[in-house]
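Pasting the structures here.
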Structure I
Amino acid sequence: MLQTTKDILADLIAFPTVSADSNLDMIAYLASRLEDCGADVHLFTDPSGKKANLFATLGPQKDGGIVLSGHSDVVPVTDQNWTSDPFKMVERDGRLYGRGSCDMKGFIAATIAMAPTLAKAAQDRPLHFAFTYDEEVGCIGATHLAQSLQEIGIRPSVAIIGEPTDMRIIEGHKGCFEYTTRFQGLEGHGSAPELGVNAVEYAARYVSYLLDLKEQLRDMAPPESAFEPPWTTVNVGAVQGGSVHNVIAPKAQVDWEMRPVQKSDADFVKSRLHAYCHEVLLPKMLAVHPDASIETQVVGEVDGLVPTLENEAKQIVSELTGYQHAHLVPFGTEAGIFQGIGMDVVICGPGSIEQAHKADEFVTVTQLERCTEMLSKLSKKQSC
C-alpha cells in the first residue's frame, strides 16, 4: 500500500494546482479513482467554472459519516530555489520531494490508495472524501463546500483534516482573518500637500493605529488560553502606494491579517478600525476631495478550531494512532469551517508544517507509511 501511495502522490504533484490556477484536472483524476471504488461522487464548481470541490461517499447514504479532508491547491514556487522540478516527485534519502508533498497531497494520496480497502469496510457508517480548492488564499473552497453540503442535506458527524502535523493530533488553532484596505486620495504636486490627499500618509496612519490595537490585544488574552502566543495577533503583510518623492500619492493599499483566539477580539479590532476611519481619517480626506475613500476587502474570515471536551474525532484518531494527547497549533486550516456545520474535528496528517511553503518541500516515507497505517486501522474499525 505504501508503494501505491507513493505512485499516487507522484501523480498528484504533477498537477500544478497553484491557487491562482485551475484544479480541475486533479479533481477529475481523484473523482475517477474514487468512482472506480464505487464511491458516489459530487463535484461543486466555483463561479468561474475553473475550480471545483470534490465530495465523495463510500457506504450507506445516511447521516453520521466520517470525512477525510484535504485541499488540492498549493502555494507558488516563484522565486524559490528548488534543486529539482517542484512538480515532479523525487525520492531521495527517505524523503519525497515536490510542491504539495506534505501540504497536503501526501494525505490525499494515502486516502486514495486506501480507498478500495475503505470501500469494503464502509458497510454501516459512510466514509466521505472532501477535497477542496483555494485553501491557501482564504479557505474559499471549504466555505463553498460547507454551504453545498447543507443545501443537499449531507450531514457527517466527524472530520479528519490531513494537514501536516507529524501525525500528531491537533484539536485547536486560532482563526485567520485576512484583509486588504485600499485608500483613494487625490494626486498633486509634492510642494503643495494641502491641495491633495496623500493616500500613503493616510495608510501610514491606519497602520499606526492598527499596531496600537495589536499592543492592546496582548493585554486581552484569555487567562485560560493555551495558544502560543496566548493573545490575538495582528500582522501587516504589505503596504503599497506612491510613485516618486515629489508626487502626492493618490492610491495606497495595506494587506493585513489577524489571528483571533476569540471572536470578541475580532469584533474589537473591526469596530475600532471602522470608527477610526469614519470619525478621524475620512472626514479629513473628504474635506479636500469628495471622492476620497477607504475601503476594506475581506479576503477571508476563517474561524479557528475550538477545542471541546467531547470530541468523537479526537477519540477515533487517538485509537488509530495511539496518541493520547492532543495539541494546539498557530497556523490556520479548514477545520473550523467543518466544526461550524456541526462536526467533531481534529487535524492529523503526514509531514511537518516546517516543510510547507518552502523550496524543496518534502514528506518523509516514514510519515506517509504511518498515515497509511492509520487509515488501514480506520478500515478495520469501520468494519467492526
Structure II
Amino acid sequence: MKYICSKCDMTAELSTRKAKCDCGGLWKLDFKPPKFDLSLVDRDTWSIFRYRAFIPLEGEHWREISLGEGMTPVIPFNDDVLLKMDYFMPTLSFKDRGAAVLIAHCKAIGVNAVVQDSSGNAGNSVAAYCTKAEIDCEIFVPEGTSPKKLNMIKSHNAQVNVVPGSRDDCADVCRAKVDTEGKYYANHVYNPLFYEGTKTYIYEVYEQMRRIPNHIFVPLGNGTLFIGIVKALEELLESAVIENMPKIIAVQSEYCDPLAKAVIAKEKHPARVIPEPTIAEGIAIGVPMRGEEILEYIYKYNIEVITAPENRIMDARKALAEKGVYCEYTTAATYAAYMKYCELNGKTSDCLIPMCGAGLKSDH
C-alpha cells in the first residue's frame, strides 16, 4: 500500500514525511479494502477500530491510541429525520474518527511532532490523540475561534497559535511552517488516512440499522466527512451490501459557498469566493484543497449542494435543543439547510443528519 499523487500518479511510501507530492498534488491512498461484510467486524472492540479489517493500519498502535471513539447512536428526531449523534465522542466532535486513525499512523511511522490548522474541532481531536500518543502538537486556528475550543486544545498540552484573518489565512500560515521547518502535517484535508477514519460513520449506520437511509445530509467545507461518507458508500456498493447510492445532499454556508457556486456553473474547480463572517465556522472554507476531488464525486453521483441560510441557523439550533439535542452552530446549519430543502422540494422522509459537534463548544 502506498500514497499516490492525485495529479501526476507518482507514488510514495506511507512512511514519507511529505505532506503532498513534489508536483503539488495531494495524496490519495492506493488501498482497496476487502468486501464489506459484518462477519469481519470485531464486535469485541467498542470503537471505530472494530472495522480495522477495512482500514489501512500498520501494526497495533491503535490499541494505545484509541479513546473509545465512534459507536455513536442513531436516534429518531421526528418521523422524517434520524440523527447520528457524532458529538458523543471523546472530544465532542466527529473529527475523532479521523484523528484516531491518523495519529495511530503517525505513531506507527515514528513521528514525534506534528502541526495542524483547524477551525477548532479537528485541532482539538488531533491534540487529544497526540497527547495520548506522546507526540508533540502545535495547532493553528483563525481568530474568532470559540474560546472553549481553544481551552480544550490547550488542555491537551498542545501549543495554540491564533492567526489573524480567515480560516484560509490560518491554513496558509500553518503550511508555510510545514514547508520551512519540515514538521509532519497531521492535517485532516491533506492526509487521506483521515478519511479512512471518517468513513466509519457509514459503517456504523449500516451495522446499527442494517440499511442506509434514503437521504444523507452532510456539511461540506473541506469535505472531511463528505469524502469519508462517499468512500464508505462506494465500498458498500462494490460489496453488494446496498443496491443503490442514497441521495446525498451536501450543505455549505450561504456566506462561504465555493462548491455550491461551482455546481451551479457546472465547473470542475471551486468558485472563487470572498467568505463573509458566519457562525457556521466549521464549513467556512473559501479554498477547499480537495475541491476538484469533491466536485468529481458530486457530478459522479448527482449529489445536490445547498446552502444554509445564516438567519435560520439559530432557529434550527433552538428547534434541536427543544428536543434535547444541543449542538454547535455548524451542526445546526445542516438542519437549517434540511428545512430549507423541504420547503423547496416538499416533505422529505428517511433523512440522516449528523450531529457533528456539541453545543457547549460554540457558545461564545
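FYI, it's all coordinate maths here, none of it is from the lab. Everything numeric in this text was worked out from a predicted model, so none of it was measured. Cβ atoms are built from the backbone, for glycine too; each structure is taken alone.
Work out which structure the value 0.35 belongs to, where FRET efficiency 1/(1 + (r/R0)^6) of positions 47 and 215 (r between Cβ atoms, R0 = 25 Å, to 0.05) was derived from one of I, II.
Numbers: I: 0.05; II: 0.35.
Source structure: II.
By the measure mean count of other Cβ atoms within 10 Å over residues 103-110, tell me the structure among I, II with the highest figure. Could you put the intermediate results ahead of the total?
Working: I: 30.0; II: 21.2.
That would be structure I.
With distance in nm of label points 7 Å out along Cα→Cβ at positions 151 and 167 computed per structure, which member of I, II shows the largest figure?
Details: I: 3.9; II: 2.3.
The maximum falls on structure I.
One of I, II was used to compute log10 I(q)/I(0) by the Debye sum over Cα atoms at q = 0.22, 0.25 Å⁻¹, for residues 111-206 alone, and the result was -1.31, -1.40. Which label is that? If you can, show how the numbers build up before the last one.
Values: I: -1.31, -1.40; II: -1.11, -1.31.
Going through each structure in turn, the value belongs to I.
For the read-out relative contact order in percent (Cα under 8 Å, 6 or more apart), a value of 17 was computed from one structure; give its label from I, II.
Only structure II yields this read-out.
So if we calculate mean projected area of the Cα convex hull in nm² for every structure here (I, II), which label has the highest result? Can you show the working numbers first?
On the way: I: 20.8; II: 16.4.
Once mean projected area of the Cα convex hull in nm² is worked out for each structure, I has the highest.
Given structures I, II, which gives the highest value for distance in nm of label points 7 Å out along Cα→Cβ at positions 15 and 327?
Structure II gives the largest value of distance in nm of label points 7 Å out along Cα→Cβ at positions 15 and 327 among I, II.
When FRET efficiency 1/(1 + (r/R0)^6) of positions 63 and 287 (r between Cβ atoms, R0 = 41 Å, to 0.05) is compared over structures I, II, which one is greatest?
Sorting by FRET efficiency 1/(1 + (r/R0)^6) of positions 63 and 287 (r between Cβ atoms, R0 = 41 Å, to 0.05) in descending order puts II first.
Just checking, which of I, II has the largest value of mean count of other Cβ atoms within 10 Å over residues 23-30? Could you put the intermediate results ahead of the total?
On the way: I: 20.9; II: 15.9.
By mean count of other Cβ atoms within 10 Å over residues 23-30, the leading structure of I, II is I.
Work out which structure the value 14.0 belongs to, where Kirkwood radius over Cα pairs in Å, for residues 191-254 alone was derived from one of I, II. Walk me through the numbers on the way to the answer.
Details: I: 14.0; II: 12.0.
Considering all the candidates, the number was obtained from I.
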